[in-house]
Structure I
Amino acid sequence: MTLKTLTRRTALAALVAATSLGVNAQDKPVELKFAHWLPGTHPLAKTGFEPWAKSVEAASGGTIKVAFFPAQQLGKAADHYDMARDGIADMTWVNPGYQAGRFPMIAAGELPFLMSKPGGGSAALDKWYRTYSDKEMKDVKFCFAHVHIGTLHSRTPITEPGQLKGLKIRSANGTVSQTMTLLGATNVQVSAPEARDALEKGVADAITFPWNSMITFGIDKAVKNHADMRLYAADFVWVMNRGFYDKLSANQKKVIDGHCNNDWAGKVGAAWGDEEDSGQAKLQAAGHNIVKITPDQLKAWKQAVEPINAQWVAAANKAGYDGAKALEALRQELKTRGAGQ
């Protein structure tokens, strides 16, 4: 290779590098304020929030920095959707079921005895819901959805749906509240951070909750009996302020879009959901009573809550959709991923 050829190639490489650096240099550094209402030490922070943030920062070349505001620092748990809409935070983690009736379509994921696996269930719900998210959550940029699966934790062992009659139960979301009402219980509406206090003061007799969060929130100090069944799922969505997203550079938008997809829904759902399920063995090892449910008892539970499915179909119809068709599509998506009941 001649010196002249080498010089030309070196100059060309330098030009390409300079052009690339010029493009990246146009990406102004931004801080993404991410608000949620869990303790900073919660397993989802370690298995979901932090890995996602590190990946965003790496993919953006460090131009997007994520700052977390946990434990309701910027607002109450039930307000997190509106906080993203209004720009109080740039991104929030939302339980849509905390505002019962506001988001009827995604409430399908909360139906009793629907899901068996949190990872596959999260991916299925996320893919299915993208048909509806632009309309139902039009105030924000929808990122992705995921779930955890929970059960009933109580002061006394509960094996039959008839035992709920007259009890005061802290429900996980609006659909579970409907289920408890159907079965004769009284609902106690408090967010997860307030649940232990409600149980210890006798305001509630039982709670619907995932397994490991019983320990994380200290609720294992208040109740010792835990039904061994996949009673319900709770839906969660990550949403972003539209104004914040619109101000990002094209490259930064591409990074966010690459982290607001079905792959991340399944990844976060599996990582956190499996961590939650691990709490059952921990509670058992600590001497708690894992209440076994026989096949006949499980059949009785499923029959008792069947009207809740019809209620959801009616709500979806009222929202302008074919509810029966939509629910069947979700069941098929769950079946495809081996995550249905």
Structure II
Amino acid sequence: MTRPFPHALAALTATLTAALAGPACAQDKPVELRLAHWLPAQHSLAKTGFEPWAKSVEAASGGTIKVTVYPAQQLGKAPDHYDMARDGIADLTWVSPGYQAGRFPLFAASELPFMAAGPGGGSAALDAWYRKHAAAEMKDVRVCLAHIHNGTLHSKKLITEPGQIKGMKIRPANGTMAQMVTMLGGTNVQVSAPESRDALEKGVADAITFPWDSLITFGIDKVARHHIDFRLYSAAFVWAMNKGFYDKLGPGQKRVIDAHCNNEWAGRIGAAWGDWEDSGEDKIRKMGGHTITKLTPAQLDAWRQAVAPMTAQWIAAADKAGLDGKAVLDDLRAELQARNAAY
């Protein structure tokens, strides 16, 4: 028997997939899924995450789910995206829980410094871990998936030691990074990513915690020209779905959404976006006019020791909220280790 050529095999697979999915979805009424996020339309996550996900949902549903993407805060400000999903302003939103410090204290464990060593395995680990807790902490919405990116410190002047943070004005990536800035004696400048360049340009902020490629996308590379080459933190995100939207879907459409709101997609999006973000470091290096500093082992150890109390503080806060903080954090670490993604 002759083996089919790869392209013929792919076509056959697609035909069989459509044949299997078609009858189930054919009974479902056409719906529009409004996906809202606050990044520029051409942002790397749009290309590596939102667009591939939307196209896959449309194809798998036989066209009965039409995904319309609303980028760049078109439906609401960045910190409001959780409530937008809850209230049905959008059907699916991209949420940075860390933009509302203290609202999702359990989720904040994923943002502690020096936890995840990479965005792909780190995203899969975060998603697997948080699925055990999402229904309780984010009960207003249906959590589709969770993922991370890694970021570092970018500034107007060279920073290599944690002691240099004292007296500086820093835009943190999330509430956990804000806690770090305060602990090290700095002042937090609370602005969303789209507002960050303006804050640095006007001198409202001296430095920022941010991923590499987005630094270019938001034009922050024009004002922050000193960078530390290490994975200081993870910024963690959730795709939140309106419960009413999911409930009104037909049986076939629900199966499609379930198959796209899973751990596999969390890891896939985390890896694709994370690799793109990391590639920004080389782009910045080739620009010229930038200083990228790799820390010595002693300097890296100084940072780890400086931020270590944050873990103890998180455990104490979780215990106070009625959780076993150490057990919850150990579970997250175990998920990271299982995927070779622990720092």
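We did not get these values from a lab; they are worked out from the coordinates using the rules stated. Keep in mind that this is a model prediction, so the values were computed, not measured. Cβ atoms are built from the backbone, for glycine too; each structure is taken alone.
For the set I, II, ranking by distance in nm of label points 7 Å out along Cα→Cβ at positions 233 and 281 places I highest. Ranked by distance in nm of label points 7 Å out along Cα→Cβ at positions 81 and 273, structures I, II are topped by I, which has the highest value.
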